[in-house]
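Following this line, the structures themselves.
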Structure P
Amino acid sequence: MKKLLIGLTLVVLVLLIATTGGSFYMLSYSLAPDTARADTAKCFQRLTEKHPEVIPWLDSLKVCHALRDTFILMPRGEHHHAYFIQHDNSQRIAIVLHGWRNCAIDFMHIGRIYEQMGFNVLMPDLHAHGLSEGDAIGMGWKERYDVLHWMNVASTLFDANDFVVHGVSMGGATTMMLSGEKMPSGIKDIRFVDDCGYTSVWDEFAGELKNQFDLPEFPLMHSTSLLCQLLYDWGFDEASSINQIKKCRYPMLFIHGDSDTFVPTEMVYRLFAAKKGPKELWITKNTDHAHSYRNHRADYIRHLKKFINVNNP
């Protein structure tokens, strides 16, 4: 009996050590920032290679010094960075939110759509991305408060009160997580655009754990979520887009590719069903993750214009 107890104890210890090590690895794999995140030249090169249509637009902005950037101090004490474009006499603001381990520059092609529709545009580097400080990515959960702060900054910066918040992938999840919060006072109108965001961090990580490593949720998801709670004060289960949008009564447009496997397409149907109040759903054909604009540019712009009531050609 004594030998059996010793053996069982050793097995438990080995499992605990293995699980703990796996949890640290998973958390680092998922939440560690891109080591080259501050290389803006590389980001601009990546942008123009993927979206050469932005080159003349960027050149024109630079000539008239219309593309500018700023740093602000967040309530958490970090310095965060954003690019912005100001349109004189415009009362509308578009905030464009980038994806996981991207930066604001990577999604300037979305900012271009709004700028050409006459919007003021703010494109922040989210926490632990681009030139913004931070040691660990928050997958949109912590970042939702940062975006709320940027909204207050944008209202003052542009003297405007009509918002569109448009996010892609993790930016889409951030948008949805934000939508369930109380909006800053003085906002006249606000609309949200989610492009391929996930239902929750738990769902997304559990899916990737299965797809990439063929591992079940238990025990690694549970131990890693607990570790995240201990280190960063949030857990995977609470970081839920679907729970947040249940509280949102503002208009929301959902965009998702029909062939998305990274953020599975089935997620958007659950999100759409959970959303109360005004909403629209557009499933793009023959499209994988985060490529709806690339594959359907004219329709993408048309859907945005219709959703936000812009009638200019």
Structure Q
Amino acid sequence: MRAKSRPADRIFRGLSTAAAVSIMVILAGVAIFLIVQAAPAIAANWQTNASLTTGPTANQANFWTYVGPLIWGTVFVSAIALVMGGPVAIGIALFISHYAPRRIAGVLGYLIDLLAAVPSIVFGLWGIFVIRPFLLPLTVWLNHNLGWIPIFGGQASATGSTLFAGAVVLAVMMLPIITSISREIFLQTPRLHEEAALALGATKWETIRMAVLPYGRSGVISAVVLGFGRAVGETIAVAMVLSSTYTISWRILDPGGNTIAANIANRWGDANDAISQGALIASGLVLFAITLLVNFGARAIVRRGNKGAAA
């Protein structure tokens, strides 16, 4: 026999449903706004439109030649930051959850969470006055000794305004997100799983590898994706560290580099008409699509991993 629904239950269910639906409505509203505002600039003839041959969209054949280098810069610098920051963040999470004494773990966890509250402008200033000068000797060394590798080739920047410096700043900015989520996931590992591995003679690392990491795999993937999204959408810090260029290059030590978000922040003041502003909004639409694709891809990976674990 079905239990009688109480008014409080119906009210709570209605509020929860409304909150869930509102997310979809807001997302759809943002997408519609971007599409409507971006369509004229995407369809415009960039060769003959005077507003597109001056200002932030100058010397571009069409919208895709304009946004192509920005897409590359956004994905490339975020991927480099993820390669550098992701393993460090997961290692910090493991240290806090399984290696550090309780007092040290508490303090370190608090400091990591506090790092997430630092404003982007502070990271940008730190990147300009600390990271760029600090990385200059390393940049010269990498270019001189490992220049035969395409990613370290080319002419190293004399100012330090490179994708490498931008990636280091983004790697630090994504640390608290990945670390905090991974730490909570690792702490939720069933204690019996760890004790069983230890009882079979496994070392601490073998216990983590066989019991902790497989259990938290989907959560860690989600944390990494959130960190990647943080890097993809970062604006001010990247705009301050990088110098705006519109080139596609594998070389992370060359001067220049740009991302979609940083380009919008830098160029919006130069867009004096609807078409030029539409071009920047259209690039925002591309960034919106990239974010959705990354999240859908992550969900597919997590789903496949859960099916494999169940099997």
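Every number in this text was worked out from the coordinates using simple rules, so none of it is lab data. What you see is a predicted model; the values in this text were computed from it and never measured. Cβ atoms are built from the backbone, for glycine too; each structure is taken alone.
When distance in nm of label points 7 Å out along Cα→Cβ at positions 181 and 285 is compared over structures P, Q, which one is greatest? Kindly include the intermediate steps, with their values, before the conclusion.
Numbers: P: 3.9; Q: 2.8.
Going through P, Q one by one, distance in nm of label points 7 Å out along Cα→Cβ at positions 181 and 285 is largest in P.
Compare distance in nm of label points 7 Å out along Cα→Cβ at positions 93 and 157 across structures P, Q and report the one with the greatest value.
Values: P: 0.8; Q: 3.0.
Biggest value here belongs to Q.
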Checklist entry - Comparing structures P, Q by relative contact order in percent (Cα under 8 Å, 6 or more apart), which one has the largest value? => result Q
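With semi-axes √(5λ) of the Cα gyration tensor in Å derived from the coordinates and found to be 37, 21, 19, which of P, Q does the value describe? Don't skip to the answer; put the middle values down first.
Numbers: P: 37, 21, 19; Q: 39, 30, 17.
Only structure P yields this read-out.
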Item to check | Structure responsible for -14000, with helix-only ellipticity at 222 nm (-39500 (n - 2.57) for each DSSP H run of 4 or more, over all residues; to 500) calculated and labels P, Q on offer | outcome: P
Checklist outcome for this item: Value 13.4 of mean count of other Cβ atoms within 10 Å over residues 189-196 was derived from the coordinates of, among P, Q, structure Q
